[in-house]
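I've put the structures underneath this note.
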Structure I
Amino acid sequence: MSFIFAYITNPDKKHAKKVALHLLKKKLVACVNLFPIESLYWWDGKIEESKEYALIVKTKKENWNKLKTEVKKIHSYTIPCITKINVSANKEYEDWLRSVVK
């Protein structure tokens, strides 16, 4: 079984927790890390700067499409950042993740 981390940016901590809890309650992810970040990015033809909260969510590769769909349903951004990183883990962590995620 293959695992992924998904990286998702959010406008603030409250929104990040909302997304994290939504994914956890749906059993699409086993674990979520949440942390503050500063972002610089292009928007409407100019460089913007903002404080955001990033999530790293841990799940099975097979859940990628469901995860994207669920995040898009509740995310406040017009174009949310939902990216996938393929990962490997130690057997014990993989076993735990497999036991938690649908």
Structure II
Amino acid sequence: MKGVPTDLACELLAQSLVAWRAAGNVEPASDGALVIGGGRKAIRIERAPPDLPFRWMITVDGRRRGAISLVAVLRQVREALDPGYEAKRVRIAVAPLVPS
């Protein structure tokens, strides 16, 4: 597995659950995927096949989506575990300066 080792990604997800005060635990599966269990959602995180433009695939309750980075993985997991979570997205655009 290239990139982030599974054990580091597992620890990042486990510590994120603690920080978010979300129920669940992160376990590595026998095929190399990470599974988040113990909550109300079934979440599986695995490396995307090399022919896709994503690095990770996240399956939440049977719905599979791609993620281009670990940040995107964390956002999708947080949104799945906390329906009241409001993701804040930043958009950067070229525009004239606002006069003061």
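FYI, it's all coordinate maths here, none of it is from the lab. Small disclaimer: the values here were computed from a predicted structure and weren't measured. Cβ atoms are built from the backbone, for glycine too; each structure is taken alone.
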* Structure fact -> Comparing relative contact order in percent (Cα under 8 Å, 6 or more apart) across structures I, II, the largest value goes to I
* Supply the structure label, taken from I, II, corresponding to distance in nm of label points 7 Å out along Cα→Cβ at positions 11 and 27 with the calculated value 3.3. => I
* To do: For structures I, II, calculate distance in nm of label points 7 Å out along Cα→Cβ at positions 67 and 83 and state which one comes out highest.
  => II
